[in-house]
Structure P
């Protein structure tokens, strides 16, 4: 059983779909069906748009915050790898140094 490739949408396409849901008075299901989207994807976009517009975002990340978190996690992973490499190198050179003095 093969999976269909995952479709990607531009920010403009997402914003347009969210705008239609907000302004047309149609349900998420109706708009999703008309635009060839899944209900769950459109529902997620609408929810994220509400979070992004809201000033009270307790427990929810805006799109900008979510992107920043992703970047920070990637940077942290890289820094940890560098640290681990340097620890191993320091151990190696310390061992080499002690072998020469013995």
Structure Q
């Protein structure tokens, strides 16, 4: 089912994409191609196919969860443009 100009404009509005009249035809063709691919995927019979989250059924080896303390605050503040009482000073951006 081909899309109408009104449907293309509505989809663009929902996606917050501004389209000019010269882009409608190309966008309609691109959306039609995407919808055709989706229809093709939906027509495939997947009865008996078990859902999967990953192509290989492997379990990752996990490392021990060891608490470590890494304090780089002093080195980070040493290279900061402006620091006062341990806090970073930034320029005011909102009036």
Structure R
């Protein structure tokens, strides 16, 4: 019986740490979806009011890369400046191309 006690403790630790990690991941996904919804709402409000976002100095460099036809470099720079993911950066750069 004494030999099983360390194994039981180890199994309980592994199970509890796995459950904690899964819960944190789920919360992070939920917060990410919530932020995306809020960003879309702000975009709709800005469009409705005819307002524009404040100009970001780095965006001028992105626009210059787009004028030179360097879309991939513009996406990379957008990701560096904003910390956004690949899809978000690609969508924003393509929006700026229009």
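Once Cα Rg over 2.2 N^0.38 Å, for residues 35-82 alone is evaluated on every structure in P, Q, R, the highest one turns out to be Q. For which of P, Q, R does helix-only ellipticity at 222 nm (-39500 (n - 2.57) for each DSSP H run of 4 or more, over all residues; to 500), calculated from the coordinates, equal -12500? Source structure for this number: Q.
Determine which structure produced the value 0.20 for FRET efficiency 1/(1 + (r/R0)^6) of positions 27 and 59 (r between Cβ atoms, R0 = 35 Å, to 0.05), calculated from the coordinates; the candidates are P, Q, R. Derived from Q, not from the others. Distance in nm of label points 7 Å out along Cα→Cβ at positions 51 and 67 was computed and gave 2.9; which structure, P, Q, R, did it come from? The structure behind it is R. Among candidates P, Q, R, the computation of distance in nm of label points 7 Å out along Cα→Cβ at positions 3 and 75 that gave 5.8 used structure R.
All of the numbers you see were taken from the coordinates with simple rules; none came from a lab. Since we're looking at a predicted model, the values are computed, not measured. Cβ atoms are built from the backbone, for glycine too; each structure is taken alone.
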